[in-house]
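Alright, structures below, take your time with them.
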Structure I
Amino acid sequence: MKADETEPGAFVGALKAIVVPRPIAWVSTLSADGVANLAPHSFFTVASQLPPVVQFTSIGRNDSLRNAVETGEFVVSLASREMFEQVNATGTNYPPEVDEFEAVGVAGEPSELVAPPRVAGSPAAIECVTERTVDFEHSVVVFGRVVAITLDEAVLDGDHPEITKMKPLARLGRNEWSEVGKIFSASRVPYKG
């Protein structure tokens, strides 16, 4: 399968089915007019450890991208299994003047340091200041410097967020979603030269 010899939808579909699981960034932003937006993005990861930076990808020019660029802030709330129906519903392409929190019935709450609200009831929220964007024609990668993290005490093991308590959702290929399956631990093997 070669990119220049394959129908783009089939090629991208294969790529998304291979790069799995993909965590969900449930991104909240505010428009310049103060309208809240909430949307799931499955191209999401940590981009830098120090300074702490996360990234999500806007497929096309959507409200999350526009708002994160225009206002310079966004929040990533963890999309947990218990909130699947609401997460999926916020993937609807509502017009920019519609507040997705209200449209879908998601409770928001004030963030610590940025203006966009975080999702109330989410086990974790990552508050970001938009650092920069990189345009790849049909997609734009948004980088956000992490300025605050909020964790629900119920998901902590000491001071560590415990994955089986957070129950994060992930995307697979097609319209497939997943939950965390079997977990195992292993230490890195040191070089003995």
Structure II
Amino acid sequence: MPGKTTERISSHWFGRLRRPSPSLSVLSLLAIGLLLGVAGVAAFNATLHATSTEAFCISCHEMEDNAYAQLQRTIHYSNASGLHATCSDCHVPREFLPKMVRKVEAAREVWGSITGVIDTPEKYAAHTPAMKAREIARLRANDSQECRNCHAADRMLGALQSSKAQQFHQRMQSRDKTCIDCHAGIAHPRT
């Protein structure tokens, strides 16, 4: 008879969920649901924003001592124009769905930090080739979209480039190549 008791209990609860509240009107329930929905979306958006800041990314000493230290020695960090690329500019897509996928993928590095997989410079260096290969593959797959968010090929001044650079950028515009094919070490060169 335990099956019958479980059936009755679940039927009772599902029945209560389908009936409106005896003490609140349907309009009140709708308003509460709408407010909770808006609050949930706002909290979700705030969390996405907070976890896309440079401060958040380098809050793990692994990133501050390794990836961020490498970035600080590049043109993307300090340059004549004063522009500064942050971690999320290169590693977090702007579009919602790709951003969600990337956030889930990035959990691997957070987990590696928590579990000690990359918690020393030696361990980080050992895992760098795999992390770099994953990121290069991601950028190739999306035609280096994060690069293109800041760098527009049609606005490049080819006359100021070397003939070899002009040749490669023409191949890029014809979709034969993408930014990461030639600029894989631009922000994180080997130390």
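Worth pointing out:
- Source structure (of I, II) for distance in nm of label points 7 Å out along Cα→Cβ at positions 59 and 139, computed value 2.6: II
- When distance in nm of label points 7 Å out along Cα→Cβ at positions 75 and 99 is calculated for each of structures I, II, structure II gives the greatest result.
- Each of I, II could give FRET efficiency 1/(1 + (r/R0)^6) of positions 123 and 171 (r between Cβ atoms, R0 = 30 Å, to 0.05), but the derived value 0.95 comes from I.
- Parent structure of the calculated result 0.00, given that FRET efficiency 1/(1 + (r/R0)^6) of positions 11 and 131 (r between Cβ atoms, R0 = 25 Å, to 0.05) is the read-out and I, II the choices: II
- Mean count of other Cβ atoms within 10 Å over residues 35-42 - structure with the largest value, from I, II: I
- Computed -18000 for helix-only ellipticity at 222 nm (-39500 (n - 2.57) for each DSSP H run of 4 or more, over all residues; to 500) - originating structure among I, II: II
- Structure responsible for 24.6, 85, with Rg and Dmax of the Cα atoms in Å calculated and labels I, II on offer: II
- Value 3.1, calculated as distance in nm of label points 7 Å out along Cα→Cβ at positions 91 and 147, assigned to which of I, II: I
Values quoted throughout were computed directly from the atomic coordinates according to the rules given, and no laboratory measurement underlies them. The shown structure was predicted, so the numbers you read here are calculated from the model rather than taken from an experiment. Cβ atoms are built from the backbone, for glycine too; each structure is taken alone.
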